[in-house]
1. With relative contact order in percent (Cα under 8 Å, 6 or more apart) derived from the coordinates and found to be 46, which of P, Q does the value describe?
2. For which of P, Q does helix-only ellipticity at 222 nm (-39500 (n - 2.57) for each DSSP H run of 4 or more, over all residues; to 500), calculated from the coordinates, equal -11500?
3. Of the structures labelled P, Q, one was used to calculate semi-axes √(5λ) of the Cα gyration tensor in Å, giving 21, 10, 9. Name it.
4. So if we calculate distance in nm of label points 7 Å out along Cα→Cβ at positions 3 and 27 for every structure here (P, Q), which label has the highest result?
Structure P
Amino acid sequence: MESLQGCWTALITPFEENGRLDLEGLRKNVLYQIECGVNLLPTGTTGESPT
């Protein structure tokens with residue numbers, strides 16, 4: 001297994017005000033990070049959970 005290198009971020013899951021998944025917001029976020037040379041971790045976590 002290769003070790004991970006470079007900059008990696010855990011993706012957020014954007015939602016619309018009505019609670020539906022914001023697919024356009026997610027697409028924009030993914031494309032922006034790719035353009036900036038950031039690697040993506042779609043199953044990651046920011047470590048923030050509701051309390």
Structure Q
Amino acid sequence: MNQTCTTLIQQRGDWWIGWIEEIPGVNCQEKTREELLDTLKITLLEALEFNR
């Protein structure tokens with residue numbers, strides 16, 4: 001099953017921060033945009049598995 005989530009990302013200084021709007025607690029911070037997107041995907045999957 002595919003779902004769509006809203007991902008918000010921002011660059012603040014040297015860091016990229018992001019979070020998933022629909023799932024509280026899924027937020028990450030990384031040095032690059034690409035690392036942030038990868039980390040957000042992993043964190044989202046872990047949150048969905050944990051809350052199953």
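1. The structure behind it is P.
2. Q
3. The read-out comes from structure Q.
4. With respect to distance in nm of label points 7 Å out along Cα→Cβ at positions 3 and 27, the highest-scoring structure among P, Q is P.
The numbers here are math on the coordinates, done by the rules we state, and not lab data. What you see is a predicted model; the values in this text were computed from it and never measured. Cβ atoms are built from the backbone, for glycine too; each structure is taken alone.
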